[in-house]
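Read the figures in this text as sums done on the coordinates, not as results from a lab. If you're wondering where the values come from, they're calculated on a predicted model, not measured in any experiment. Cβ atoms are built from the backbone, for glycine too; each structure is taken alone.
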Structure 1
Amino acid sequence: MKTLKEFTTEELKTELEARGYHTANLWQIGDVEAKLEEYNEDNGTTISISEEDKMEVLVRAFNNDATYSQIWESIEYELDELITLE
């Protein structure tokens, strides 16, 4: 029997989708790294942060009231659009 670490990202996403989760828009620490590189280039700095801190940036970015509010508003808007079209 495979352990979770032996499944590919695509296999894991497929399983989550089968359970009703949206997986088309997943973020990873590489996204934080890219933004930090851009920041360093723009500001002439060489700031680096740990992998743990990169994950904390993602956690904080997604677990805040502004993000939750925007997602709920977008869901409501898209529902309204879909219902209007039917």
Structure 2
Amino acid sequence: MIKSAKSLDYLPKKSLPFYIIHLASRGNLEAIKLILKHYEPYMNKLSLRHIYDANGIKNQTIDPYIYRCLETKLIIAILKFN
């Protein structure tokens, strides 16, 4: 099944320039922050969880634990990049 373009709005629209990835892999904090900001909507989407309030109404919320795990894995992958 092909997903509509509207359902993929959380994916980054543009690629990051290589020099930013290169700087981040060398430990540049500003470059790492730019990459994290670039992937923030995608990580938010991946960390969504359904919860039920006191009235039994279903809501979606970002699970901070899952979000931090994704963020940590992305930073590790950035620093391992050659």
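With helix-only ellipticity at 222 nm (-39500 (n - 2.57) for each DSSP H run of 4 or more, over all residues; to 500) coming out at -22000, pick the structure among 1, 2 it was computed from.
The correct label is 1.
Out of 1, 2, which one gives 19 for relative contact order in percent (Cα under 8 Å, 6 or more apart) as computed from the coordinates?
The value was obtained from structure 1.
Just checking, which of 1, 2 has the largest value of distance in nm of label points 7 Å out along Cα→Cβ at positions 46 and 70?
Checked 1, 2; max of distance in nm of label points 7 Å out along Cα→Cβ at positions 46 and 70 sits with 1.
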